[in-house]
Structure P
């Protein structure tokens with residue numbers, strides 16, 4: 001298993017496409033920094049900037065994971081591993097671990113760039129404890145996304161199909177996030193008048209759960225350094241990670257690999 005994992009990690013970090021995605025993620029981060037620094041006529045607080053590129057993270061992660069896993073199928077790498085005597089579980093878990101580390105690398109490099117530039121350009125209103133809290137929540141969100149996209153890619157197989165399905169899921173989650181976010185942020189009153197669009201009671205509770213269950217919804221909260229419920233956030237991420245490892249592995253055992 002260790003040799004298999006080393007080989008997968010070596011292939012991932014040795015691919016030019018991986019570094020292209022890293023550059024794309026960092027370019028998005030720089031773009032957001034420049035937009036916030038030049039477009040605002042007031043001093044922007046650091047907590048509005050650090051995790052702002054997370055709104056694009058899911059799209060880039062979906063492309064990265066699906067391209068890597070899809071190429072393994074298209075190039076016959078997965079089939080060769082099985083012919084060489086590797087178990088399906090070890091092949092599946094090794095690929096999932098590899099895309100998870102790649103997703104975390106994208107995330108930490110992006111945050112490092114945002115912090116490194118942000119502390120010199122924006123008003124620092126973020127405490128160390130607050131930063132570490134959201135840094136950890138964001139890392140879990142990244143692992144949840146990579147687990148989901150990794151599972152889809154491992155079960156779909158060929159690169160074209162994997163990329164198409166993962167990108168479709170990523171955009172669907174993004175549109176769902178925009179909808180739930182719009183409902184949740186509605187104020188109870190507008191100009192002293194009761195807002196008919198404000199969600200109350202069980203309806204609001206269900207929207208908040210849906211927003212937290214959606215990794216893109218978590219990314220939206222993270223981009224503003226806001227959190228509806230930290231415990232629910234963690235539980236939702238654990239759900240996606242466990243499903244990616246467990247349920248995906250079960251179905252991968254039955255997959256016809258050509």
Structure Q
């Protein structure tokens with residue numbers, strides 16, 4: 001029986017093989033997805049479902065991941081409060097100081113690294129820090145703290161951030177101040193973000209197993225709504241990848257897997273990787 005809330009072509013990759021995978025990024029240089037694990041694993045996952053454990057970071061629990069312009073993976077270690085840069089050979093270094101519950105990294109075109117800080121669930125004390133090339137960390141001065149900071153995008157002079165306890169997606173200037181609510185998502189726990197080439201904002205909701213798209217004009221479209229959680233079990237981070245950036249890859253915490261969805265619209269790589277599509 002076809003589930004009307006699940007798009008045709010949605011499939012699970014590496015089912016049951018990714019240890020507590022919460023986020024995913026596309027590596028346009030290697031042509032694969034990257035994701036972290038609860039025991040410090042860095043995974044590389046092919047669109048055919050193949051899995052390689054590239055390395056382990058001792059003592060780490062890797063959450064949000066991003067790929068930099070040199071093909072290294074930037075990973076948030078929520079257990080040790082560290083940001084790791086893992087080069088393609090698998091060797092790693094720590095960037096910047098210890099941080100309280102770093103969740104998600106995002107790189108600006110100028111190389112500044114922004115990191116969302118979770119804060120406590122229902123504590124209303126999340127935030128964002130900026131790390132410069134020297135590793136110095138400066139808090140982004142927000143008019144009020146985040147309601148559990150999660151996925152993060154850099155777009156020009158602004159940051160787009162998920163507030164999972166909001167539940168909402170907000171926009172704030174990179175230099176801080178008041179933030180604007182882009183969309184409220186009552187009855188959900190939003191988690192991941194990705195932007196498509198038409199300006200649509202894709203948002204994955206850990207509960208209730210849902211992916212929505214916020215159109216440039218503000219309309220909210222449901223892409224997938226998996227009531228039973230069989231096809232999209234607890235979706236967390238997501239990204240566009242594959243040839244032409246036409247595949248949406250979704251970390252599924254409940255299935256220790258990635259979901260793959262064929263997209264009718266091409267995706268957009270994060271700002272720091274703009275122009276790297278030719279490497280896919």
Structure R
């Protein structure tokens with residue numbers, strides 16, 4: 001078994017409208033026709049996998065200066081994030097005795113601000129992302145339109161650093177990255193192109209890392225509940241159905257993108273799953 005350990009990194013806590021994660025969480029009625037938003041906590045996580053052939057990250061979390069100079073005002077108001085001094089991917093690697101240059105591969109679920117905010121710190125790593133996702137992100141950037149969860153300053157940093165992109169195209173549904181680490185290319189859903197990981201550990205078994213393919217257990221259902229932010233709802237439904245098949249096939253534990261209940265039950269750096 002080539003995987004030695006998997007660490008889960010706490011990347012801070014986003015505060016946002018619950019409707020971002022679960023569409024229409026509170027419905028109005030004739031008697032209560034002024035329903036207010038539900039302001040909710042949304043944990044940010046990423047993973048470090050120690051493999052005999054490399055050090056792999058799944059996502060990188062938010063940029064450490066997200067709330068000061070990195071994010072635009074709209075993002076800071078819609079999804080303010082709190083990141084503690086010991087939280088985030090950079091702090092986690094330091095705690096474990098690693099340097100950023102020790103990371104050999106980064107698999108990105110997608111390119112939103114809370115998943116791809118620290119790419120620039122890893123200019124020696126192979127950065128794997130959906131071809132569809134990178135193309136859609138760069139198109140938005142070039143057209144100077146509404147960027148939503150994509151951050152212009154993040155993209156500028158990627159271009160300045162000339163990071164080493166490795167694209168996964170639509171036809172490649174799965175890719176064996178290293179022994180015990182398989183990329184699952186889910187295609188469009190929450191964004192233009194979503195990717196997950198299947199990680200196999202000797203003692204802890206199989207984990208499906210699905211990020212915002214499924215934000216929370218409420219989205220997973222059954223029945224499936226769509227997020228408020230979805231590029232392709234048909235693709236989203238197909239992805240959830242595929243995750244269920246993979247969960248059964250591999251007897252895997254599914255780790256959601258932003259589930260506060262699941263978050264409270266996980267082990268974080270320096271603890272690990274082996």
Comparison of P, Q, R by relative contact order in percent (Cα under 8 Å, 6 or more apart) - largest value held by: P
Computed -6500 for helix-only ellipticity at 222 nm (-39500 (n - 2.57) for each DSSP H run of 4 or more, over all residues; to 500) - originating structure among P, Q, R: R
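Every read-out reported here was derived from the displayed coordinates using simple, explicitly stated rules and does not represent laboratory data. The structure presented is a predicted model; accordingly, all values stated were derived computationally and were not measured.
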